[in-house]
Structure 1
Amino acid sequence: MAKAGGALESIVIDGRRFTCDAADEPKFKLPGFENEVVPNADGTFRQKKTRVVGTITDINIVTDDSRGDEQFIEEAAAKLDFLAISATKIDGTLVSGNMQITDEKVLDGKANTMAISLAGDWKYL
């Protein structure tokens with residue numbers, strides 16, 4: 001059975017659950033290796049492997065001023081350790097890993113959302 005693509009239903013960051021904007025189109029970059037085939041001077045080829053960090057970008061979490069969500073995200077981003085992350089896609093697929101909040105955190109006061117990006121090790125469950 002085919003799975004539906006699309007937005008995250010929710011994400012748990014360091015123990016706090018956030019609902020996500022239904023119009024999101026998050027991007028998932030798998031951690032692991034990127035491969036490059038490079039030529040040698042004698043006409044043969046070799047493989048070059050580079051380890052890469054996994055990322056999840058273009059996430060808009062719904063924030064609640066009464067819960068102090070913006071402050072929580074700032075404090076989580078300031079931590080020196082990776083954060084426990086788990087997310088549920090709208091089709092029920094689960095994503096889990098240890099990641100950190102990266103890039104700028106952009107708050108949209110009118111929509112009551114915050115755009116975040118995550119980087120680290122994650123996998124589909």
Structure 2
Amino acid sequence: MNIYIVTDGEYSDYHICRVFLKKENAEFYIRRLGGTIEVWNVGVGIEKLKQYKNIYLVRLDEQGNVKEITVKNTEYYFDDALEEGIGYDDSQNIFVSVLANSEEEAIKVAKERRASFLGENNITWKRKK
């Protein structure tokens with residue numbers, strides 16, 4: 001379910017004006033009084049968060065070997081894990097954010113996601129010189 005948050009201001013003046021359940025009401029409000037509408041999905045991922053013990057960041061080298069695994073129980077990594085985030089670091093290692101109940105499970109999921117990512121995108125490894 002989405003909610004519609006009307007905000008106004010910038011930086012230290014940024015603030016929430018009103019929260020609406022109906023988009024039409026938020027749109028009416030800003031036509032009359034100004035502001036910006038932000039759309040937020042309520043409760044996204046809460047069931048997944050309850051299901052898993054930790055959020056892991058797993059770094060894998062070009063052969064798929066684990067370079068590092070760290071628990072990262074923060075909002076930033078939670079969003080990334082929900083979206084099945086994957087990327088490269090400065091050393092050209094792949095990093096994957098994973099919801100899991102153990103390091104072993106996180107590594108398994110990360111390796112599967114890495115293989116899928118490389119295959120789907122037809123990526124060949126190019127190490128920086």
Structure 3
Amino acid sequence: MSVPAHGLRALLPVGFDAVVDVLRNDKHASGIYFAVLNTRPRVAVAVGEEFYLMSFNRISAFIVVIEGEGVTELRVITHTYPALSDLGASRSYAWEILSAVIGRLGVRPVNVVDVDYMDSSKSSQLGS
């Protein structure tokens with residue numbers, strides 16, 4: 001069954017700390033939860049939400065930042081609930097988060113993966 005969810009993955013040619021700093025200061029990306037886990041490679045997790053008038057609903061965002069060699073991986077999953085359709089609002093929110101990050105950092109993302117109607121069967125499209 002298709003759900004109003006969207007997934008994005010992008011490799012950013014900047015350090016982990018720079019991406020984390022941008023997300024930490026973005027209330028729509030991390031206003032509910034934010035943590036940098038004590039792991040190697042380093043991983044940060046953020047949860048945020050925003051109200052979208054076009055869907056007349058709040059959309060949640062789950063964000064994972066993974067430290068890589070020479071790049072930082074950013075994964076964004078957005079979801080509108082309850083809704084049978086969100087008129088593309090979950091996709092707009094995911095891209096809004098990615099655009100805010102790259103705009104603040106002044107970088108261009110590499111290898112962007114864009115997954116419509118995200119569900120667990122499509123998780124591998126965002127990477128392992």
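Which structure, out of 1, 2, 3, was log10 I(q)/I(0) by the Debye sum over Cα atoms at q = 0.09, 0.15, 0.20 Å⁻¹ calculated from, if the result is -0.23, -0.64, -1.12? Write out the running numbers ahead of the final one.
Details: 1: -0.31, -0.70, -1.11; 2: -0.42, -0.79, -1.00; 3: -0.23, -0.64, -1.12.
Value -0.23, -0.64, -1.12 for log10 I(q)/I(0) by the Debye sum over Cα atoms at q = 0.09, 0.15, 0.20 Å⁻¹ corresponds to 3 out of 1, 2, 3.
When distance in nm of label points 7 Å out along Cα→Cβ at positions 17 and 105 is computed for each of 1, 2, 3, which one produces 4.5?
The correct label is 2.
I have -7000 for helix-only ellipticity at 222 nm (-39500 (n - 2.57) for each DSSP H run of 4 or more, over all residues; to 500), calculated from one of the structures 1, 2, 3. Which structure is it?
Values: 1: -2500; 2: -10000; 3: -7000.
Among 1, 2, 3, the structure yielding -7000 for helix-only ellipticity at 222 nm (-39500 (n - 2.57) for each DSSP H run of 4 or more, over all residues; to 500) is 3.
The value 3, 15, 25, 22, 15, 11, 5, 2, 0 for P(r) over Cα pairs in 5 Å bins from 0, in percent, for residues 41-112 alone was derived from one model only; which of 1, 2, 3 is it?
3
Supply the structure label, taken from 1, 2, 3, corresponding to FRET efficiency 1/(1 + (r/R0)^6) of positions 49 and 65 (r between Cβ atoms, R0 = 30 Å, to 0.05) with the calculated value 0.95.
Computed on structure 3.
A value of 28 was derived for relative contact order in percent (Cα under 8 Å, 6 or more apart); which structure in 1, 2, 3 was it taken from?
Among 1, 2, 3, the structure yielding 28 for relative contact order in percent (Cα under 8 Å, 6 or more apart) is 1.
For distance in nm of label points 7 Å out along Cα→Cβ at positions 9 and 97, find whichever of 1, 2, 3 sits highest and give me its label.
2
Bear in mind that the values in this text are calculations on the coordinates, not laboratory data. The shown structure was predicted, so the numbers you read here are calculated from the model rather than taken from an experiment. Cβ atoms are built from the backbone, for glycine too; each structure is taken alone.
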